[in-house]
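What follows draws every value from the coordinates through simple rules; no lab data is involved. No experiment lies behind these values; they were computed from the predicted model shown. Cβ atoms are built from the backbone, for glycine too; each structure is taken alone.
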Structure P
Amino acid sequence: MSSVEAEVTRLYRVRRTVLEMLRDRGYVISDTSADDLGMTAAEFENNFTASGYSRDSLTMFKQLRANAGEQIYVFFPRDVKLGKAAVDEYKRRLTNEGVARAIIVLQGPMTPSANKAVGEMEPAVRLELFLENELLINITKHVLVPQHEVLSDTEKAALLARYKLKDSQLPRVQKKDAVARYYGLTAGQVMKITRPSETAGRYCTYRLCVG
């Protein structure tokens with residue numbers, strides 16, 4: 001396999017994981033459309049080749065199923081090492097379009113100034129950073145990873161009321177945890193984790209996102 005073929009295969013896998021991640025977060029993603037998860041590897045190769053192998057052609061724009069006003073971009077930067085100028089350009093685009101959230105799929109590390117610029121954008125604009133290597137597989141499909149579900153604010157309030165707890169009394173999960181990142185958790189959100197049990201069939205635990 002040539003280096004170009006390897007890159008195309010790699011990006012196809014990364015793209016699928018990103019789409020699955022967005023679907024699991026509640027964004028409108030089709031399992032059958034050729035624009036989403038229905039795209040075959042051959043179709044992806046044809047499209048990517050026709051674009052001149054432009055990573056800009058991989059840009060995604062999706063809406064939350066429960067609220068079309070909540071939108072997200074996914075960017076695939078051309079530069080192997082993302083710099084501040086590119087981050088500033090993303091910020092201008094997001095600000096101009098009124099989009100407050102984006103994912104950047106990185107080929108490699110960012111420059112220190114770019115990393116600083118990302119931090120300075122929060123909380124007005126949230127940029128989530130993933131390396132391509134982190135998205136080659138969907139970690140939530142691993143046999144050792146139990147079922148995860150992010151609770152809504154209403155579900156969180158009901159949980160705390162049922163057990164007469166404050167959220168600070170829940171076990172914690174760091175925002176940088178791999179599964180927390182997959183679901184895009186922010187501090188204060190609660191994740192429900194369902195595991196199989198030999199005696200009870202299954203049991204649930206809850207984790208508060210911190211950090």
Structure Q
Amino acid sequence: MPMITPQEIRGCLHWPGLLDLPAQQALVADLRTVVAAAPLMSPVTPGGRPMSVRMTAAGRLGWITDATGYRYEPRHPSGKPWPPIPPAILALWHRLTGLDRVPDCCLVNFYGEGAKMGLHQDRDEGDFSFPVLSLSLGDEALFRIGGPNRRDPTTSLWLKSGDALLMGGEARLAFHGIDRTRFGSSRLLPQGGRINLTLRVVA
């Protein structure tokens with residue numbers, strides 16, 4: 001696939017339409033294998049609040065949340081190891097980050113109708129010098145990003161199916177979230193919804 005020049009938004013690099021439809025469909029097929037091995041969960045925050053997204057993971061570690069806190073674990077709550085990160089997703093990581101280092105986790109978030117994600121920082125990892133790569137599949141989502149402090153001004157943009165976003169450098173610890181999705185705006189997933197993949201180095 002041709003390389004698209006990224007656009008910068010608050011220190012992040014955004015590749016709109018990086019993945020064409022066949023590439024998106026291939027990734028969805030790969031993710032069905034991941035979900036078959038590690039079923040989607042309905043997470044609950046340590047404070048007992050249910051999150052509106054469902055999630056799973058692939059890789060050496062997976063991120064989970066429950067009454068004990070936010071953390072990475074080597075196994076799905078079922079007790080089975082997380083499945084490997086599909087090669088096509090790893091290839092995108094290496095291509096867009098330029099890193100040889102393999103990510104430890106590919107977090108898979110599924111946004112159904114009405115799902116959103118409040119402003120937060122990705123700070124459960126041990127080394128913030130590595131970026132976080134986000135890949136969007138399915139319905140459009142209104143992404144909002146600010147600065148390292150929760151009250152910093154924010155900027156919003158619509159992420160569409162096939163987009164990639166890299167949060168590194170000063171943007172690595174920026175507060176960000178998904179305010180809403182346009183349910184049914186994409187035909188990639190037959191039942192609608194959005195899949196967001198975030199690849200992270202944890203150690």
*Of structures P, Q, which gives -4500 when helix-only ellipticity at 222 nm (-39500 (n - 2.57) for each DSSP H run of 4 or more, over all residues; to 500) is computed from the coordinates?*
Q
_Using Cα Rg over 2.2 N^0.38 Å for the comparison, can you identify which of P, Q gives the largest number?_
P
*Work out mean count of other Cβ atoms within 10 Å over residues 141-148 for each of structures P, Q, then name the structure with the largest result.*
Q
_Comparing mean count of other Cβ atoms within 10 Å over residues 53-60 across P, Q, which structure shows the greatest value?_
Q
*Figure out for me which of the structures P, Q the number 4.2 belongs to, where distance in nm of label points 7 Å out along Cα→Cβ at positions 29 and 173 was derived from the coordinates.*
Q
*asked:* When relative contact order in percent (Cα under 8 Å, 6 or more apart) is computed for each of P, Q, which one produces 25?
replied: Q
